[in-house]
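The structures considered in this document are given below.
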Structure 1
Amino acid sequence: MSNAIAIAKKELNIYFATPIAYVMFTLFVVIGSYFFLRLLGAYEQASLAYMRFQSPEMMNRLNFQDAIFRNLFGNLGVILIFIIPFLTMRLVAEEKRQKTIELLYTTPVTPGEIVLGKYLACLAILVIALALTLTYPLLVQFNAGDQNGVEWRSVLLGYGGLFLMGAAYMAIGLFISSLTESQVVAALITFVVLLMTWIIGWTAGEAEGWVRDFVTYLASVSHLDSFSKGTVDLKDIVYFVSIIVLGLFATNRAVEAHRWS
């Protein structure tokens, strides 16, 4: 485990010594802030409209959590699809291109420790990025004062869903990076795969029966939405954890195969 942590520290030093991490944080926060402000403005306009027509029934139906944070988490999930390929593309591909991975093979480090160390570094970047967006619910809670503010249970579960989704995406990106020496190829393939896990759910309406249920289960957005609604379903956790485990296992096998090639 100490070897994996050492590799993670090395990867984090690379991330922060280059613009990669800073660009990722900036894009994630700036684009996320844009969506947050748009959703907040739309909610405010809807509230004013209902107040103008003196419709308390409609006001009760206007759920703050669903109108703002549920949609916000979905938008942040889309942003991850564009950002994560650039975080994971160099992890193994660059090592193979520069032949530095052979140096790791000469040290008492197992392929599993190499994979785990690089993956932990990615998770650290993901946690920091998500933590930066906590300013959104904090600002809402601060402005709400003693009035009904943020439903923190739903918000925290939403962030938990985003973390699991990001962790699953990173496991996929790490695996694809281990299959090539080209960062560009790794990034493009990762982006296509992640995009497919999102848009495959769009075809669910065209299917029926078990096929529709199966397609819906494959779509990552359906599992994130459950967390955004403030509910925890075992099948959603199994979905993300399964991708993480399979991705890391496949990466370990790919790195091990390259070691003996």
Structure 2
Amino acid sequence: MESTGAASATDRLSLISGRDVRQACRTGVFSGQTSGAANGYTQANLAVVPSDLAFDFLEFCRRNPKPCPVLDVTEPGSPVPGRVAPDADLRSDLPRYRIWKNGEVVDEPTDASEYWRDDFVAFVIGCSFTFESAMLRAEIPIRHVELGCNVPMYCTNIPCRESGPFKGSMVVSMRPLSPADAIRSVQITSRFPSVHGAPVHLGLPEQIGITDLSRPDFGEAVPINEGEIPVFWACGVTPQVAIMNAKPPLAITHSPGCMFVTDLTDESLAVG
């Protein structure tokens, strides 16, 4: 699935802080994918579920910390993620949303205010776009950033641990790298466990159930050059598969690649 309303790389790169991105989304100036925007600021996935399902969803995340590292949880009805961006509004501050009804996507608006309910609990979940700035600083090329497109994401055969109605397999994002850069990327991204950490698989996509890299389940395909291998990281779109399987009457997530950009800095999440 291609990103909708994508802005140019220049437009993204002109958004230099999390607040810049959120304001551009809130005012309708920006509605594209966020890779490369506000480098140095932590990007995050969004999942919003009714409060009667919130504990089961939180437990799903706890049982599956690699694809679902929780950065913040809101109070019921509140759209404000006080820990990661206290002046934000999760109803309007992402470029694009997905609206789910009974496990089906029914809308992809740029503002989710009309769907918000007083019993909603929002989960802000770490995103691999965060560690990309560390990779770029190490001069490791990132293909989808170079091309100004959305990262390719794939459903796998890696099962997640279930919690209540939430279940499914892990979704991964892929970046093609030379073997030497793949080794360096493992070293770099392992310092960021709050945003998926080190890769979950390298080199043999068929072993994790991916049969055609040219047909991602989410995002956009990117070329893999001679001498490169595909490197796969756990992806925060995994909760969307769980929501699809749980079939809540109403839920909200980000549109893949259209992330929430927080006030946290990447380095504040680094360990070691």
Structure 3
Amino acid sequence: MFIYINNENSLKIIIKELNALNIPFFIIGNGSNLLVSDEGYRGVVLSLSKSEKILRLEDGDSIICSAGISLAKACVFAMQNSLSGLEFAWGIPGTCGGALFMNAGAYGNDISNIIESSKYINKNGEEKILNKDEMRLSYRKSFYSEFKGNCITSLTFKLKPFHLEKIKEKMYENIHKRKSKQPLDYPNAGSIFKRPEGHYAGTLIENAGLKGKSIGGAMVSPKHAGFIINTGGATAQDVKELIRYIKKTVFEKFGVLLECEIKTLGNVRL
């Protein structure tokens, strides 16, 4: 079952009932960084992408936004209010809640540098608040990714006043880098692997000679080896087999074990 959440009250009731009935559920924003099993998911998927949207300025330098708000909208809102700090996220195709869940980042910055607090609904349908220190933010991890079933509902970003034109310039620079280096013209789930310590996953994959390697409809992007693109009709199984082949080849050649960054849903074990 797939449910679009309309508001927080509905979310509280649904989560409480699902737990009482012992029905598994999975929470998504846009699902941008997700690989779903070809067999689907036996449970309930809750999506916040169509829920009530809040995006407002507070205290002159903070932005409060719903978890279902896209990062793109938050970036534009910050720029319009001459607030700097979110420029790195311009072009990341996810929601604010999803970005906090995995502490999304780019160009040397991540969500941990600008997050101040977040609200969530726990498994009992109760609303709770976490400050920055309580969110356990590290590379592509957070309290929410460690303790699943807690649904982020809103976030507060703490930003810095800056020149609007300078912010706009940085955003343009970042999106230009993204478009020139990433395979945005093909469906993909974003960067497949986390950055190994002392290495770049894309560089290791490229140096292993795997650019353009295909299994079924899934292909290592010829543009950026850190991405697997769907060239047409790719299945989750195709992607899974290609990921395993990449990991095996890179480990044999360089002794580095790649760890997946993308999330999975259903019977997909990477």
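Each value in this text was obtained by applying a stated rule to the coordinates, not by laboratory testing. In this text the structure is predicted, and so the values were computed from the model without any measurement.
Each of 1, 2, 3 could give relative contact order in percent (Cα under 8 Å, 6 or more apart), but the derived value 31 comes from 2. With Cα Rg over 2.2 N^0.38 Å, for residues 161-232 alone coming out at 1.35, pick the structure among 1, 2, 3 it was computed from. Here the read-out was taken from 3. Using the calculated result -25500 for helix-only ellipticity at 222 nm (-39500 (n - 2.57) for each DSSP H run of 4 or more, over all residues; to 500), pick out the matching structure from 1, 2, 3. Derived from 1, not from the others.
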